[in-house]
Structure I
Amino acid sequence: MNVLILNPFDTGSHRHWAQGIIDHLGSIWPGKIDLWTLPGRNWKWRMFGACATFAQRATQASVVPDLILTTDMMNVASFKGMLPESWKSVKVIQYFHENQLTYPWSDNDKEKAEGHDRSYAFINIQSAMAADELWFNSTFHQTVFFESAQAFLNQLPDTTQSFSIPRLRKKSKVVTLGIASQPNPDHREPPKTPIILWNHRWEYDKGPDQFLCILECLKEAQMPFELILCGEQFRNHPSALESIHNRFNGQILHSGFAESKSNYYKLVQQSDFIIHAPRQEYFGLSVAEAMSMGVVPLLSKGQAYESWVPEQFLFDAINEVPERLMDMLPDFSILRQQAHEVASHYFWPTVVASIAENLVQSSIDKECK
């Protein structure tokens, strides 16, 4: 059985997912796995235009795949309509890394101010209708997508009954992201000056302003700390990043994107805690990677973390963080082991076994129909 992966937005977690499947599934998969990509930029245009680019490429392909696995950046409805006749019966599975129904758009985005953000949300719903299966990266994401899709449809004037949310739910399942396997973390005494890690994109949705508030709470509580800031930065970075540099410059051990995996792993392994309160998180790849290396998490409730991270690592409000951090220090080495144990469920060998099982089942379902 030949599988074709289409990744219209080849960067970040989207690239991590697609390349991870290529790297790890191939050793256990009895067929060919191909990957077609488009550059990870201009995401709005990708949601409109990637379908035509990939459909055109299909007309030139010498082999028709048995299954297509693509992402939420693909307009599946348009893609299917543009495919050559020989591809019409190929089953399409759509993997949702995020969705535009619940993604927190910045108030500075002109398209949101003009109401165009609803167009991207509707593409997600249309694509979900057209896809043969829907895979979500967490139970949290699966739940909020369908709740928000129903709320979105309820605002439309009429004839929305054909957009059946129960039918979409029925063809959906949770298939998590994978991360690199890591050894058990070594024993480490409670740090006198904890090193706090930020390894997320420096963008609005990841909550850099919330992170700044957390650091200010720690300072107000007179709790010493140091920082490793290795998240990816962009041309238009949030003002919170400059504020962190201005207010905590003497406590920053590293700032800047780690260009190589080896450097990234060294920085993560040097860290003690990862504290995160994002505006959106549908799984939490960077948190899972940090936990796999023994970095102890302290994460806000109300996001995907609640669906896979134990209660002991969650907080309700930012002002709780200093006290929670202090309470964790006596059991620090034990918590490092527990963080690793939680993350080990998402090591690639485990995840690709699940992906393979689901792909085989998808093929069987297709043959039965």
Structure II
Amino acid sequence: MSLEFLWYIPNQVTPGHRGEPVVADHNSLDTLTTQAKALEAHGWKGALLGTGWGRPDTLTVAAALAARTESFEPLIAIRPGYWRPANFASAAATLDHLSGGRVRVNIVSGKDDLAAYGDSEGDQADRYARTREFLQLVRKLWTEENVTYRGEHFQVTDSTVVPRIEPRGERRHPTLYFGGASEAAERVAATEADVQLFWGEPLDGVRQRIERLRALSAELGREHAPLEFGLRVTTFVRDTTEQAWADAEAKVAQMAANSQGNANPHRRTAVGQQRLLDLAARGEVLDDNLYTAPGRYGGGGAGTTWLVGSAEDVAKSLRKYRDLGITHFVLSDTPYLREIERQGSQLLPLLGE
């Protein structure tokens, strides 16, 4: 089972993301390039670039970083609605061509400030129906020529994207990652995505979701290669178990002292995020070392739960996710540059094939 390890590059206008101490030029091209080059030097495949209105455009950041690196693969988060599928397929194909096949794509369907960029909000079913069409059409445009598509949300006539995506071994086009825990989201993932990303849930929850998605893929008649699975989680690594827990608890105490609520109005409406927040009721530490306390004090998304411990502790936990079928790992912690180097040197060698 081939495993892939990616990191996270904070694509933010405001400094201090998840405790990141770098303030001066925190999102300059030089700073972000330093992180991308450190990823190359320490065994990482690439990094996720987050998206949302009010953040730098992910495709532009990805293009700049690809131009300054040699093997770094950006996992570019994008939103249907912000992009129309033909425009995005063309832009991504161009970057894939210029970077030598290094583009990956993460489709995000969660709520955003849609009106700010001229989009409109449908209900959940409508939102994921649009995402399904987006995935279908982008894949067609990357793999077929003279595409005519008539959907409820998107239509194209006799459309051919150039430059064409160059097949590279089994890779016919950029890998399409997708997240979402609602029933509507899972039906889209089961049929249209290449990789389903999970947040840092306990092993039993991930096991159940993998089983359900595999069953859905068969039930709904998936036409693509089998769905793969990924884990997006904070990995809080220190030299010893004791030091890791002491530092993690101190950081959560500081979060609690500084907590002023969470500014994201959609924090409790997203099904996947609510699943993470609900974990705290089951205990402060789940499985061996999944720490749920950060979610009580503003930790969101991948920062809601942390895998805490020595490199050996965290590697042991990640192997258990691997044994369930997880093959794509998107890890992170702050300070970003220090942890790229620490976890690349201490954690990744323990997870080698």
TODO: Can you spot which of I, II the value 3.5 was calculated from, given it is distance in nm of label points 7 Å out along Cα→Cβ at positions 135 and 191?
DONE: I
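Looking at FRET efficiency 1/(1 + (r/R0)^6) of positions 15 and 223 (r between Cβ atoms, R0 = 41 Å, to 0.05), point out which structure of I, II has the largest value.
On the way: I: 0.65; II: 0.40.
For this comparison of FRET efficiency 1/(1 + (r/R0)^6) of positions 15 and 223 (r between Cβ atoms, R0 = 41 Å, to 0.05), the top structure is I.
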- [ ] Could you figure out which one of I, II the value 0.98 for Rg/Rh (Cα atoms, Kirkwood Rh) was computed from?
- [x] I
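Read the figures in this text as sums done on the coordinates, not as results from a lab. It should be emphasised that the depicted structure is a prediction, and the values quoted were computed from it without experimental measurement. Cβ atoms are built from the backbone, for glycine too; each structure is taken alone.
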